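Heads up, there are several structures right after this.
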Structure 1
Amino acid sequence: MEKIIVLGTGEATAIENFNTCFILQDNDENYLLVDTGGGNGILKQLKRANIDITKIHNIFISHKHTDHLFGLIWIYRFIDLFMRKGIYEGDLHIWCNDEVADVIKNQLNIFLRGMQKQFIDKRIFINVVQDRDKIKVFNYELECFDILSKNDKQYGFKTILNNGKTLVFHGDEPLNEALYDFVRNSDYLLHESYCLETEANIYEPRKRNHDTVKSVSLKAQNLGIKNLVIWHTLENLGKDRKNRYMKEAKESFSGNVFVPNDLEMIDL
C-alpha cells in the first residue's frame, strides 16, 4: 500500500522531534527518502520505522539547509560500507538542485577517505535537476519544481501516485502565488506550518520565511486541495500540538488534515 512514513516533523531547531523528512512508499514497497534531517539521528529514525537502509535507492534533497541535508552524509557512509561488503544491491540515486549538489560534493571531499568515494559516479549518483524536469523514480514520475524561495534555491516535486491521486511536496517555505495553478486541485499537499496564527506575534514565522497553520489552510481551501499534511512545525512540547494545529486548520479548510507526529504513517 502507498504511504508516507513520517521520519521527522520538526523545524530547524527542534530537539525532541527530528527534523522534517519522510519516506514515500509505493505499492511495491519501494522507498523514496525525501530530505535527511540534520545529523546521524536519521539512522535511528529509519531503524525505528523498520526501514532497511539497503532498500533505499532514491533520495530527494529539497535544499541545502543543514536540517534537510546533513543526515545524508551518514546515510552515504552506511550505504558505501554495505556496497563494499556486498550487501547493498543496485545503485543509489540522489536527486537535487545544483546548489545542493555542490554542497554534497564538498562534504564528501572534506569528510570521507579515499576508499569511501570509490562508488561515486559508478554506483552512487548525484543527479542535478532543473525546474520542471521530470524524473523517473521506480514507478513514479516526479515533476521537480523551483518553489521560488526567498533564500537559497529550493525544489519540491509533484507526482501521480499508483492510485491515480496527485501528491505535491512543497518544501519548507510558504506557497508562492506563482505556483497556485501548478498545485491547484491536488489530492495531497505536504506543506510547512511553523506555528498557529494565534502565536504569530510571539514566534514571527514570516520573518523566518515560514507560514502559519491558518494561512496554509486558507490557501489549501482556495486551491481545492483535498488532503493537507502539516509539518516542519515548532515542537510546542506539552501543548497538544496535533489537536491545536488541527483545530486551527479545520476552521479554514474543509478537507482532511494530517498533523503527524514523528514515526506516524499516512495511508495514501
Structure 2
Amino acid sequence: MAPEAASAEDQKERLARAKEGGYDLIGVDVADKEIISPVLDEMIDEGCKVMTFSSSDAADGCKRIAYVGNTHNYQDGADLTEALCRKLDYKGQVAILVGSKGDPCHEDRAQGAQDTIAKYPDMEIVAVEYDMDSIENAYNLTLDILEKNPGLDGIICCNMSNPVGAARAITEKGSDTVIVGMDHDKEALRFLNDGVIYCLGVQVCFSIGFDTIQVAVKISDGNPPGDLYPEKTNEITTIIYQQDAASMLELLYGDIL
C-alpha cells in the first residue's frame, strides 16, 4: 500500500526542522499552497535557498526560487475526463475521488474534471470525495459510492493512490464502472492491463527527479533562473490505455506479462 501523503501541518513542522539543518538548498513538494507558501517566503527571507518540485508548485507570487514539475494539472484532469466522456458516449453518472484536501495538484485535476463534465448536459457528478491519498480510503469510498449509486458509470481518480482503491472495489463488486486516473502505480498498471482501469495519465517521474537535481545543483551554486535553467521546468503527462500497460510495466518495473 502506498503511504498517505503528509498533511500541510506535518510539512510545516518538517520545514521548521529543515531550516535549522544548514542545507545548501531545500526542495519542497507543496502539500497545500495556501498554508505552505507563506512558510517558504519566510525561509527565503531568512536566507534559505528553496525550490519546489513534483506535481505541486507554491502559490503565485511565492518567493521560492524555481519549480520543476507538472504545470498543467487542471488540463490533466480535463483530458482524463474527456477520455471518460468519450468512452461513455457523453452520458451517465460519475464520481470524483480527489485525494488530499488543499493539495494543489489534486484539487486542480478535480476542478478540470468538474468543468469538463459541466460541458455535457447528459452527464452528472453524483459524488466528490476526498480519500486523503490513501488506497484504503479510496477503496471504502468507492464501495460506499457504488452502494448509493448502483448505476454509476464512471470514476475520475485524481492522484496515484485512488485508481488502485477504486479498481479493487470495482473488481470486488463485479461492476463495469469505467475508471480513469493518474500515474503509474504498479498495481494500477496491472488493472489497466486487465481492462479494469480504462486509462491513466502518466507523469514522467524520472524526468521530474532528474531535472529537480539538475536545477537544485545550479541554485546551490548561486545561479538564479535564466540562461542555465528556467524559473519553471514543465514536465509532461501522457495518457495511456490498455494496449500500453504491458510495455509500461516492463519499462518501469521489469515485469514481463
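Here, each number is a calculation from the coordinates, and none is a lab measurement. Being a predicted model, the structure only gives us computed values, none of them experimental. Cβ atoms are built from the backbone, for glycine too; each structure is taken alone.
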Computed 4.3 for mean projected area of the Cα convex hull in nm², for residues 187-234 alone - originating structure among 1, 2: 2
Comparison of 1, 2 - label where mean count of other Cβ atoms within 10 Å over residues 59-66 is highest: 1
Computed 4.6 for distance in nm of label points 7 Å out along Cα→Cβ at positions 91 and 195 - originating structure among 1, 2: 1
Computed 15.0 for Kirkwood radius over Cα pairs in Å, for residues 11-114 alone - originating structure among 1, 2: 2
For helix-only ellipticity at 222 nm (-39500 (n - 2.57) for each DSSP H run of 4 or more, over all residues; to 500) computed as -7000, the structure of 1, 2 it came from: 1
